[in-house]
1. Of the structures labelled I, II, one was used to calculate mean count of other Cβ atoms within 10 Å over residues 64-71, giving 13.2. Name it.
2. Identify which of structures I, II gives the largest calculated value of distance in nm of label points 7 Å out along Cα→Cβ at positions 168 and 200.
3. Kindly point out which one of I, II the value 32 was derived from, the read-out being relative contact order in percent (Cα under 8 Å, 6 or more apart).
4. Please state which of the structures I, II yields 21.4 when mean count of other Cβ atoms within 10 Å over residues 40-47 is computed from it.
5. For which of the structures I, II does the calculation of mean count of other Cβ atoms within 10 Å over residues 184-191 return 16.0?
6. helix-only ellipticity at 222 nm (-39500 (n - 2.57) for each DSSP H run of 4 or more, over all residues; to 500) was computed and gave -15500; which structure, I, II, did it come from?
7. Among I, II, considering only percent of Cα pairs over 17 Å apart, for residues 240-287 alone, which has the greatest calculated value?
8. Computing log10 I(q)/I(0) by the Debye sum over Cα atoms at q = 0.10, 0.14 Å⁻¹ gives -0.67, -1.32 for which of I, II?
Structure I
Amino acid sequence: MVKCRQCRNVFRVIGDALNIQLDTSVMLEMAARSIVEEFDLKACHFRLLSRDQRTLDHVAAYGLSQRFLDKGPIDAERSVAEALEGQTVMITDCVADPRVQYPDEFEAEGIASLLTVPLETRGQVIGVMRLFTGERHEFPDDIVEFFKVVALFCTSAIIDCMYRRILEHVTESTRSSLDPPEVLDTIARVVCDDLRAKGCVIQLVDAKTSALAPQASNGLGEAFVATLGGLFTGETTERLLSGECVAILEGRSDKLVARPDDIEREGIASILLVPLISRGKTTGVLSVFTNNPYLFSGAEKRLMTAIGEQCSLAIDNAKMFAALKRRYETLVDDFHLWFEHSQAYPQRGSRV
C-alpha cells in the first residue's frame, strides 16, 4: 500500500526540481533517485522517443550500470509497443518474456521484473518511465496508479524544460551569429531538436509580392517545403497575418489545410503556425509539424509565441547587421575608387 510519506517525498523532489528550473536530464535523475529510494526498487530509467519515433533515447537513470545503458538502441516498436499506445505494462520475468529486447543484458544486470509507464501528454506518448526490481515482483494496483501520476508530473516537467530550452537556444543563436541564413537555419534545427518534432519551417513575407516564402527548414522534404505556400487556405493565412497563432490537430482532415494529400504523404499529423511579428506587423511564420496528433495547450501556444518574438528579434538584428555590412562594404569600395582616381589624376599643386 502506498504510504503518504513516500508520495510526499517523491512529489517534493519533482516540485523542487521544477522550481529551480533544472535541465531535463538533471530533473529526471533527481526524480528517478527519489522513486528508487522511496520504493526500494533496483533502478528507474527515463527514455524519450526519438524525432523519427523509431527508438527510445536515454535521458536519465538511477541504479543502472553504464554497461547496461550502453547495451544498444531500444526499438520503440518491439520492447514498449504497448506502452507507446498509452498502456502501463508489467513484465514479471524479464529474462523469459519475448517483449524484452535484451534479455541477456537484463539478467547480467540483475533485473528480474519491469514496470513500464508511458509518459503521455494530451494524447501523445513522448517516452516511458521504466521501473526495475532485483527480484520477481508484481506491483499492486494502488502503486501502479501512483506511478502513473508521477509519470504525468514528470511529463509536464519535461515539456516545460523543452520550451525553456528552445528559448535559451534561440537566444544563444542570436548571439553566436548575425548572418541571416545561418540564424534561421539554427532556429529551425533548434525547434525540431528540442521539441522532438518532425519538422520546422520558417517563412518570411516577401516585400514585393507580400507572399510567404520559405527561408529555412529542418526535417522535411525539399519538395514539400518548396510548395508550402499553397498548403493552407486563405483563411489560415489571414489569421496568421493578423497575428494569430493557429493550431491544427489533424492536418489530413482540417478545413484550414488546402492540400491534405501533401500532409499525408509527408507523414505529418499536427501543425502549429506561429506568426513572427516585428513592430506590430507580421513579417513571417514559424511552422512546427509533428509525427503524431498533438493538442497544443494554451500555455504551449503562448510559449511558442514568445519563441516567435525571439525569432523576429533575431531576424531583425541579422537583417540590420547585413544592411550595415553592405553599407560598410560600399563605403570601402567608394574609398578605394576615390583613392585610385586621386592617384591617377592628382590635383594641381598636390604631392604624390
Structure II
Amino acid sequence: MTARPSSNAPGWLRGPTFDITLILGVLLVALAMGGLALLSPALFVGVLLVDLWLLAYPHVASTFTRIAFTRADVRRRWFLLFALPPLVLAGTAGVAGLGGVVALSSLYFFWQSWHYTRQSYGIARAYHRARGASERDWLSELVVYALPLLGVLHRAHQAPGEFYGMPLWCPPVPGALVAVAFVVALLSLLAWALRLARSREHRSVGALFIASHVVITIVSYLLVEDITHGWLFINIWHNAQYLLFVWASNARRFADDAPPRGLIARVSQPDRRLSYALLCLGMGAAFYLALDQALSLITWPMLPVLLVVHLAVNFHHYLVDAVIWRAPRRQLSEGSCSRGRLPVVVLGRRELAELRRDRAVGR
C-alpha cells in the first residue's frame, strides 16, 4: 500500500515540470499575452484570435475527452451529452428573447467569473489533498473566493456599460461595499501570507498556485482599467490551465491501460502530449468552423442567433464542468491517490472503485 505524503511534502500533482508549467508557465503566458494586447487595438485583436483558436476552443473541446470518448463515459454521461445541450440552448434563447443582447452579455460576464473562480478552487483543493491534508483549508479557500468577489464588485461599481462591444448591465454597487470587500480580501490575504511565513506545514506548491490565482485576479479585475482588456488576461490563464489539468487527469486515468485501448487512452499517455494537444485543437477548430458555417445560413433578425449558440456552448461547458469534477464527499475524504499523483478529485467512479480495491488488497 502506498504511503500517504507527509504534511511537509511539496504535494506535486504530477511532478515539478508539469506543476511549474501549470502554475508559473501559464501565469507568465497570460501576463505576456495580455500585456501585448494592451499595446494597440491591432495587437489586441491578434492576441484574442490566438486565445480563441489555440486555447479557448480547444479547452471547451477537452471537456468532451472526459465524457464522450469511451462507451462507459457515454453511458454514464448521456444526459450531459444529449439532453443537456438542447435544454441549455433553449434557456439561452429564452434569456435573449426576454432580455436581449444585454441579458446575454451580462449573464456571460458574471457566470464566467464564477466559473473561473470555481476552477481555481478545484485545483487548490486538489493540491491540498495531494500533500496529504485531510482537513479543509478555510483560509486558503477564503483567499480564492475573496479576490474575485472584490474584482467583480469593483467592475460593477465601475459600471462600464459595455463588454466586448456588447451592452453590459451591472447591479448598482456602492463604493462602500467595494471598500468592505477590499478590507475582507486584504485581511484574508495578509492572514494567509502570515501563516505561510510562520508555518512550514502550509508551504507547498499548492500555496504557489494560490499566489498565481491572486496575481492574475488582481491584474485582470483591479489593475487593468478596461473590463474587456482585463478579461483577456484571466481568460488566457483559465483556458491554458484547464487544458493542462484535463490532460493530467486523463493521463492518470489511463495510466494502467497496457496497451492503451481507444483513441483518448492512447493520446493521454505521457509521451503523447502533442497528439493530445492536436486532438483538442482539431476538435475545437472543426466544431466552431462547422458551427459558424451552419449559422451563416440562418437569418432571424429578431434574435442574435450566432451569439445565442456560441454562448449556449459556453454555458453547457460550465454546467458539464460543475458535474464531472464533483465527487461525493465520502470519496473525497480518501485523500491522495496511489503513486502520489493526481488526487481523488480528478477520478471517475470506475477509477475510484479500482483504487478502493487496490487499497483493500494492500497493493
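Taken together, the values in this text are just the output of simple stated rules run on the coordinates, not laboratory data. In this text, all values refer to a predicted model and were calculated from it rather than measured experimentally. Cβ atoms are built from the backbone, for glycine too; each structure is taken alone.
1. Of the options listed, only I reproduces it.
2. Once distance in nm of label points 7 Å out along Cα→Cβ at positions 168 and 200 is tallied for I, II, the winner is II.
3. Working through the options, I get structure II.
4. I
5. Of the structures listed, the value fits II.
6. Source structure: I.
7. Going through I, II one by one, percent of Cα pairs over 17 Å apart, for residues 240-287 alone is largest in I.
8. Checking each candidate, the match is II.
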